[in-house]
Structure 1
Amino acid sequence: MSHKQLSAALGATVLLAAAGMASADTINTTDGARLIGRITEVTQETVLLDTSYAGVIEVATKQIASMEAESLTARFDDGTTLTGTVRLDQNRALQVRGDGERGDAGFDKLLAAWTPGATPPEASGLELPRRWVYTVGADLAGRSGNSDDLGINLAGAAMLITKVDELRFHASYQRGEQNNVKTADELIAGTSYTAFFRPDLGWYVRGAIERDEFEDLDLRTTAAVGLAWRPIETKVRSLRWLLGVGYRYESFDNGTSSDSPTLDLGVQHRWQLNDTLTMRNELTFSPQFKDFGNYLLTHDSGLELPIGASRWTLRIGLRNDYKSEPALGRKKLDTLWYTRLALRFD
């Protein structure tokens with residue numbers, strides 16, 4: 001290669017590198033750091049930066065001195081939506097340039113910005129499209145109480161969730177054997193629907209059926225309706241309280257049965273402890289109106305973590321089912337601990 005050819009090649013390399021750097025998005029932090037990557041989402045609280053050296057970085061907006069993104073769709077609190085180059089200067093002034101349009105506003109007027117064509121974040125205020133999400137999983141489970149064994153528990157769920165309502169279906173089946181003798185046989189299926197008429201207040205309806213050979217339970221049917229209150233609802237944490245009335249019917253293998261109106265109390269809690277670990281807790285308490293000493297108490301807690309960047313998750317959890325007046329000769333408490341490998345898809 002001649003000297004001129006070498007010079008030309010080096011010049012082209014420098015130009016390509018400069019062009020690559022010019023097309024990269026940048027964030028300058030208040031402590032003097034300069035982050036380079038692809039900005040994919042902006043809200044009042046955080047900015048997501050996709051990098052080649054550290055994956056996706058979440059930067060708190062209060063730590064950002066200035067930033068510039070090559071192409072984002074931005075929506076403001078007056079309903080204006082623009083797509084183009086987005087720049088935030090040190091005076092917290094936001095500028096959007098693109099397609100012959102321009103928008104200038106204070107950063108506090110921005111609802112959200114996101115990659116063009118991607119699903120807008122909830123902070124944008126746009127109604128997100130409905131879509132079903134499904135999970136299927138299998139547990140390696142152990143139980144103590146009316147049966148002591150190791151077995152397999154199959155579980156599945158289907159969820160249609162939006163900002164204002166959610167529809168859920170769930171089912172599980174547990175079967176255990178010890179020395180070719182069946183030691184567990186339980187089937188549970190249920191559904192629920194919740195709709196919020198205010199950001200923190202809504203109503204719900206739910207129902208379930210259950211059969212458990214080792215509780216001598218031929219059939220248990222429950223249904224409830226009531227109010228739902230969610231004082232906390234963020235990406236990191238959510239808390240929901242349920243208060244309603246219901247109905248419970250039970251029939252047993254010995255031919256006896258009972259039914260009664262019930263009180264329906266519940267709490268559901270989710271807490272994202274870090275980027276990979278999420279804790280979920282759920283508690284339901286259902287006493288009969290005619291005898292508050294006759295009640296069902298169900299508790300389920302678990303830790304979930306994703307397996308790499310796949311759709312697989314691992315959940316390690318504990319479930320307790322307590323019946324204050326069980327069938328004759330049966331224990332009040334059944335405890336199930338499990339390690340569940342689940343696949344999520346939509």
Structure 2
Amino acid sequence: MNRIFSGIQPTGNLHLGNYLGAIRNWVKLQRDFECIFCIVDLHAITVPQEPAALRKATREVTAAYIACGIDPDACTIFNQSTVRAHAELAWTLGCLTPLGWLNRMTQFKEKAGKQRDEAGLGLYAYPVLMAADILAYKATHVPVGEDQKQHLELARDIAGAFNRRYGVEFFPLPEPQIFGTATRVMSLRDGTRKMSKSEPSEQSRINLTDDADAIAQKIRRAKTDPHSLPDSVKGLEGRAEAENLMGIYAALTDKSIEAVVAEFAGAQFSTFKGALADVAVAVLSPITAEMNRLMADPGAIDAVLRRGAERAGAMADGYLREIYEIVGFLRP
């Protein structure tokens with residue numbers, strides 16, 4: 001069976017974009033793939049984290065995975081730092097990754113900004129660790145959004161470089177798993193910016209921990225324009241906020257954007273926002289309730305992570321022994 005690897009950083013505030021753009025689609029993959037879903041806490045510390053908050057966020061992401069429908073018995077769920085192969089393989093792969101490849105990574109430039117000289121090595125080498133995450137399990141497919149495509153291409157380049165260096169066909173070249181239904185959810189305060197957990201304003205996103213009142217309030221306050229809703233998809237051009245809100249409604253109801261436009265053609269935003277709030281509450285409230293139930297029993301969450309780490313570690317350690325043999329490390 002083909003194998004999926006993917007993960008989310010435990011940096012708090014999982015939101016609607018994480019659900020519609022990633023987690024909801026991961027749930028569907030369980031039927032057709034062997035799935036490994038990680039909480040990537042090693043990636044999280046490329047920027048400063050408060051230790052207690054990091055542990056809480058790790059449990060929260062685990063709870064979100066399960067509440068959204070990922071089955072911990074059918075899939076492997078664990079936090080990255082509990083499997084040593086991630087860090088060890090990252091060093092091995094980093095030793096054959098040219099600096100020129102890393103210098104092309106646009107995400108480092110965006111995150112480091114004008115403080116590039118003060119940025120940590122971890123932030124710069126992040127894509128090599130991501131490659132190690134994938135290759136440690138010989139994953140064949142990786143669900144990716146637009147902002148991660150470049151990193152997956154680098155993982156493929158690194159896998160190919162290893163195979164060529166040692167004259168083996170050890171690593172498969174992982175393929176992107178693209179979803180036609182994946183939704184790029186934008187900020188509720190600015191339809192040109194991606195919904196983000198790092199955005200200062202809570203009003204910019206719907207968190208998976210928000211209650212029904214908070215969800216409805218945020219949708220009512222979402223930025224719009226003064227015009228009524230269009231009667232064709234073409235009419236959404238240049239109307240970022242309208243396109244974003246109608247796209248969210250389409251994703252939550254499993255309808256096409258054409259069907260949503262036809263349903264609300266000529267309507268005022270107030271009418272549409274009411275319908276969107278009802279749908280969002282109906283879909284998200286059960287997830288929030290289940291997350292709250294799971295978070296009330298951290299021991300049970302930790303047990304899921306331990307079982308996942310045991311499965312993931314057994315798989316990755318086996319591959320790591322083979323890699324070390326290929327590289328020439330003496331293992332007395």
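Any read-out appearing in this document is the output of simple, stated calculations on the displayed coordinates, not a laboratory observation. Keep in mind the model is a prediction, meaning the values are calculated, not measured. Cβ atoms are built from the backbone, for glycine too; each structure is taken alone.
Descriptive notes on the structure:
- Read-out helix-only ellipticity at 222 nm (-39500 (n - 2.57) for each DSSP H run of 4 or more, over all residues; to 500), computed value -2000, structure in 1, 2: 1
- Entry that produces 3.2 once distance in nm of label points 7 Å out along Cα→Cβ at positions 199 and 231 is calculated, selected from 1, 2: 2
- Looking at Cα Rg over 2.2 N^0.38 Å, for residues 111-270 alone over structures 1, 2, structure 2 comes out largest.
- Structure responsible for 23, with relative contact order in percent (Cα under 8 Å, 6 or more apart) calculated and labels 1, 2 on offer: 2
- Origin of the value 122, where volume of the Cα convex hull per residue in Å³, for residues 87-190 alone was derived from one of 1, 2: 2
- Largest in distance in nm of label points 7 Å out along Cα→Cβ at positions 223 and 311 among the labelled structures 1, 2 is structure 2.
- For percent of Cα pairs over 30 Å apart computed as 53, the structure of 1, 2 it came from: 1
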